[in-house]
1. Upon calculation of relative contact order in percent (Cα under 8 Å, 6 or more apart) from the atomic coordinates, which of the structures I, II produces 24?
2. Thinking of I, II, which structure, once P(r) over Cα pairs in 5 Å bins from 0, in percent is computed, gives back 1, 7, 14, 17, 16, 13, 10, 7, 5, 4, 3, 2, 1, 0?
3. From I, II, which structure was helix-only ellipticity at 222 nm (-39500 (n - 2.57) for each DSSP H run of 4 or more, over all residues; to 500) = -13500 calculated on?
4. Identify the structure, out of I, II, from whose coordinates distance in nm of label points 7 Å out along Cα→Cβ at positions 14 and 150 was calculated to give 2.3.
5. With distance in nm of label points 7 Å out along Cα→Cβ at positions 102 and 134 coming out at 1.9, pick the structure among I, II it was computed from.
6. Among I, II, considering only mean count of other Cβ atoms within 10 Å over residues 46-53, which has the greatest calculated value?
7. For which of I, II does FRET efficiency 1/(1 + (r/R0)^6) of positions 86 and 158 (r between Cβ atoms, R0 = 41 Å, to 0.05), calculated from the coordinates, equal 0.75?
Structure I
Amino acid sequence: MSIDETRARIKASLWQAIAQSGVNLSSLGEEDQNRLVETITDKMLLVINDFLDDAGAALPSQVDLGEEEKILWEGRPFLSLVERYVLTSERIKVTTGLLGRAIENYELIRVQDMDVQQNAGERLLGIGDVHIRGADPSNPELVLRNIRDPQEVYEILRRAWLEARRKYGLIFREEM
């Protein structure tokens with residue numbers, strides 16, 4: 001379910017709860033009522049996400065790294081407990097699943113292009129997507145979706161990507 005769908009469900013549940021509670025909000029104008037429900041919805045999303053952060057922190061990371069490989073960033077999509085991202089000095093590791101697991105490794109030296117995308121709702125919540133395109137034959141495009149502070153993650157990823165290319169002696173060549 002997308003964030004917009006989750007947000008809409010929470011908002012509808014709030015309106016339903018207000019109606020069932022018998023609380024009279026008529027002293028507030030319609031605009032103030034909408035603003036109140038919007039604010040509560042946004043706060044509920046953040047609380048749910050923080051709860052999932054705490055639940056995920058209890059799970060071991062299970063990242064086996066070589067001696068030279070270092071973890072640069074770890075995260076997960078907003079409101080997700082079944083997907084986790086780990087950015088190291090060598091690769092991007094995407095783990096999905098709660099009981100069963102699928103692990104996808106995307107080597108940094110295969111990355112060709114990256115960008116960040118955020119819609120208005122995502123900007124309010126401080127989340128967004130980092131799109132990564134590259135020469136990985138099994139998965140030419142990878143999206144780190146709905147992550148916190150996507151611009152910061154993009155910068156960490158960009159520095160790691162440039163360092164990996166320097167380490168292996170790869171240079172940029174533009175086609176005209």
Structure II
Amino acid sequence: MSDTIRSKQADNEEILDLVDENDIVIGRIGREEANSLTSSSKLKGYIRASDMFLINDKGEFWVPKRTPHKRLFPNGLDFSVGGHVESGEDYLTTVLRETEEEINLKLQPEDVTLVDVQRIDENRYFNALYILMTNKTPDFNPDDFVSAEWLTPQALLKMIEEGVPAKTNIKLAVKRILESGIK
């Protein structure tokens with residue numbers, strides 16, 4: 001293990017698995033260092049993330065707004081749940097952990113549906129996308145979100161196109177869900 005990773009672990013920084021283009025673990029990396037991964041960076045590899053949208057019977061997505069103190073995408077629209085896959089975790093474990101942390105729901109693996117896992121070369125991520133079919137509006141963690149609303153996919157995409165701040169991969173994720181045919 002490199003001195004950089006060892007020192008970051010000592011500072012309680014989140015440690016992530018670094019994977020190759022086939023999603024095979026090739027090492028570990030601190031989250032701050034992982035944030036500098038791009039398609040042109042000298043460090044080669046990808047990190048993993050799991051995201052999920054809650055979808056109700058009307059086909060609306062539960063879309064929260066991030067807090068202003070978030071380093072990335074402050075005040076931006078977000079997935080219902082999302083997070084980095086920590087070292088040693090898998091995508092499903094991550095989405096279940098993040099669901100409990102961010103929206104106070106304890107789920108079982110059979111409660112969620114995997115849409116797909118996609119490699120995104122531009123920002124060096126493998127992204128697992130899940131959905132949870134529910135009509136229950138969750139009680140979100142105020143450290144993560146300031147508000148939330150149920151939106152049709154079309155309304156969400158229109159807001160993003162009109163310049164409402166949002167995580168960069170939400171638009172792609174909504175399209176992935178719509179194209180998947182999962183209901």
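1. Details: I: 15; II: 24.
It traces back to II.
2. The read-out was computed on structure I.
3. Working: I: -13500; II: -7000.
Working through the options, I get structure I.
4. Corresponding structure: I.
5. Answer by label: I.
6. Of structures I, II, the maximum of mean count of other Cβ atoms within 10 Å over residues 46-53 occurs in II.
7. It was calculated from structure II.
We did not get these values from a lab; they are worked out from the coordinates using the rules stated. Given the structure is predicted, the values throughout are model-derived calculations rather than measurements. Cβ atoms are built from the backbone, for glycine too; each structure is taken alone.
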